[in-house]
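Bear in mind that the values in this text are calculations on the coordinates, not laboratory data. Since the structure is predicted, the reported quantities are computational estimates derived from the model, not experimental observations.
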Structure 1
Amino acid sequence: SAILKANPCLVTADIASAWFTVTSDLQLIHPAKAAREMGWKDVPLMCSREIDVPGSLPRCVRVLIHWNTDLPQSSVKHVYLHEAATLRPDLSHAD
């Protein structure tokens, strides 16, 4: 929901697909299930596990959304919550 809040132009009909990755310490639910419960019923969704790299960020869910939009890249708001902001400080925006 943080991604949708940061990008109000992003509507379900414009999402071509979404890819979710999770770290190996998250095993209770598929992120795609949560997306379906948010209304992404017709969006193709895929889940996979991040590779285990020593020192990598634990308890992390990443989402790659393939969005059909005419917006320039500079207008897209990339969302990094909590400690994930350290992954891409150049793209992280404090609200």
Structure 2
Amino acid sequence: MRLDEHDCLYTDPMRFRQILLNLLDNAVKYNRDNGTVIIMGSNEGGKINIHVKDSGLGIPEEEREKIFEPFYRVEGTEVDGTGIGLDLSSSLFI
């Protein structure tokens, strides 16, 4: 991940690590076999954004808001999981 030399990220390293691990775990779990995962960073209006993209099926647009609810799983998901990773990650942001 590359950011401009003037971009700074001040964060709790343990929380940031947990957020990244949850995002990457989902990207790998829900990806297709031999798929790719891309991590990008950008500075938009003074805010550092982290983008994780994979080559899996994706999340239907009508379900995207729901994925941050505790225990929510996208309908038809066959991958093991509890549905708490993204909820936990979103709660770690201050």
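When helix-only ellipticity at 222 nm (-39500 (n - 2.57) for each DSSP H run of 4 or more, over all residues; to 500) is computed for each of 1, 2, which one produces -8500? Among 1, 2, the structure yielding -8500 for helix-only ellipticity at 222 nm (-39500 (n - 2.57) for each DSSP H run of 4 or more, over all residues; to 500) is 2.
Quick one: relative contact order in percent (Cα under 8 Å, 6 or more apart) came out at 26 when computed from one of 1, 2, so which one is it? Don't jump to the answer; show the numbers that get you there.
Numbers: 1: 36; 2: 26.
Working through the options, I get structure 2.
Name the one structure among 1, 2 that semi-axes √(5λ) of the Cα gyration tensor in Å of 25, 16, 12 was derived from. Derived from the structure labelled 2.
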